[in-house]
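J.: Take a look at these structures.
Derivation of every value follows stated rules applied to the coordinates shown; laboratory data play no part. Computed from a prediction, not measured in an experiment: that's the story for all the values here.
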Structure P
Amino acid sequence: MTNEKKSSGSQQSLRITLKRSPIGTPYKHRLVLRGLGLRKLNATVLRPSTDQVKGMIAKVGYLLEVSPQ
């Protein structure tokens with residue numbers, strides 16, 4: 001159990017910015033943006049660099065700008 005805490009504490013985070021409008025995109029892509037916490041253009045959120053977040057970024061990457069924290 002202590003190993004899990006150590007590994008999660010050293011995780012890097014990603015800075016994700018919504019750069020393009022989701023107007024005209026599939027509904028599921030808009031749900032992914034909502035799940036990432038992005039609602040407005042040029043909004044930036046910090047998310048942990050996990051496989052789940054990377055998968056969400058891969059799905060809507062054409063709308064985003066991603067950089068390491």
Structure Q
Amino acid sequence: MTEKSSSNNPYLKLTSAAFQMAAVIGGFTWLGTWLDKKFHTDSLFTVVLALLGVGIGLYLIIKEVNALNREN
């Protein structure tokens with residue numbers, strides 16, 4: 001008998017995925033601002049890395065929603 005490590009509540013899973021998405025976007029944006037300060041660029045790294053973070057965050061959300069649809 002195998003025990004699932006995740007909760008059975010889909011809303012809880014989506015909430016955790018939303019926090020994960022926010023952390024990814026925030027982390028990439030922070031890294032972009034740090035790189036902009038280090039290399040004395042206006043906002044090049046911030047914009048590029050923030051958009052990359054949004055893309056990765058959306059990928060994670062879509063992946064989680066597809067996994068929930070397969071479970072149901």
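J.: Of the structures labelled P, Q, which one yields -11500 when helix-only ellipticity at 222 nm (-39500 (n - 2.57) for each DSSP H run of 4 or more, over all residues; to 500) is computed from its coordinates?
T.: P
J.: So if we calculate relative contact order in percent (Cα under 8 Å, 6 or more apart) for every structure here (P, Q), which label has the highest result?
T.: Biggest value here belongs to P.
J.: Further, regarding this structure: Here Rg and Dmax of the Cα atoms in Å was calculated and came to 16.3, 57; which of the structures P, Q was it taken from?
T.: Q
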